[in-house]
Structure P
Amino acid sequence: MSKVVRFGVSIEPELMDKFDAAIRSHSYTNRSEAVRDLARNWLAEVDQDRCEGVVVASLMIIFDHHQYGLSSKLNEVQHEDHDLVVASTHVHLDHDNCLETIVMKGSADRIRKLADKVISTRGVRNGKLWMTQLMS
């Protein structure tokens, strides 16, 4: 087993109770493993802007189903960078809204540009890019 560092954390009892409940509901065997996962996820979140080189990414968008030509435009934009797009899913949320998730792998700079292009397309209501470098 690799070396570990032990440290203490001060936390309010109410927050600790909620944390312990969440740990149980997600089947963690101990607090340490949950804290390690929280740290990994938080570091991935804060490091997104600094990602360089090859990354994996997920772009989630909500868009107006009735916007004329939007689905075709979104497909066209993805095909322009087909080497980045690994997969996409399209979900009908209701009569007016669709959700699309685009999974990508490639250059961080190119993925950011593709995400900006998709999110700024007329009819896309909102979008969120999440990317991370593969950790070893």
Structure Q
Amino acid sequence: MSSICKDITTSAAPELVWDAVRDLGALHTRLVPGFVVDTRLEPGARVVTFGNGMVIREPIVAIDEEGRRLVWGAEGGLMTHYNGAVQVFAEGNGSRVVWTADFLPHEASAVVGPMIDAGMAAMKKALDGLGT
């Protein structure tokens, strides 16, 4: 299994960041606009359309309010297994956001890595806008 772990820091308060992360149907408007262009909620899942046209169904595994941690899977696309988690931590006067992805096959890292990088860049831009 391959794992990728990336993090960003933002000037936005952890409460504001967590509110955006936990808003499951607003990826495309609040958390990663441009990287995700549409999000549709279904019972227990969301269907995500990425800017590159890829559409993935993401079953929601856990929303941990106390730990400010969201965990999801992915169905569709090139992976046989995907488990993603985003967690929000207080950092100085702002926040640190950590995105961890565990997936199969290993070869998918050539696609997953750049997608996570793009997602984190979009997330930083959106969240930094909350801190002003």
Structure R
Amino acid sequence: MQVLDDSCCFICGKDNPIGFKAEFTIDPERRWAETRVRIDETYQGWQGITHGGIISALLDEICAQACIGSGLTVVTSEIKVRYRAPVPTGSLVTVIGEVVGERRRLVDVKGRLELDGKVMAEAEVTMFRTAT
């Protein structure tokens, strides 16, 4: 499988007019990635609360970025998200991902979304390596 970046990713794509255009700090040695984004009210579910799908997308992307920063080409195989508290729209959040293991073509990654140092959501993600 070949995956191509056309700069239109909803989270990181510079050419996506409605996306986050997130930029990442990567640490290849720690197999870790981080970003900070402000969640506009455009991405709400209930009034004043960020939609859970947006939170899931941010966690999915940060886990992919942790893999990419480690030299892996991946797509998401499975994601399990635990929402700990509602995230108010307008919030500046920190999203962190870290590769925690590998099994054949699968990569295990953990992600978390923080607001003012408090974990608001976390994810366990299995990524599939598209290239060996």
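The figures follow:
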read-out: Distance in nm of label points 7 Å out along Cα→Cβ at positions 9 and 105 from the coordinates reads 4.0; which among P, Q, R; value: Q
read-out: Answer label among P, Q, R for the case where Rg/Rh (Cα atoms, Kirkwood Rh), calculated from the coordinates, equals 0.96; value: R
read-out: Structure responsible for -4500, with helix-only ellipticity at 222 nm (-39500 (n - 2.57) for each DSSP H run of 4 or more, over all residues; to 500) calculated and labels P, Q, R on offer; value: R
read-out: Highest-scoring label, criterion being distance in nm of label points 7 Å out along Cα→Cβ at positions 41 and 89, among P, Q, R; value: Q
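Bear in mind that the values in this text are calculations on the coordinates, not laboratory data. Here the structure is a predicted model, which is why all the values come from computation and not from measurement. Cβ atoms are built from the backbone, for glycine too; each structure is taken alone.
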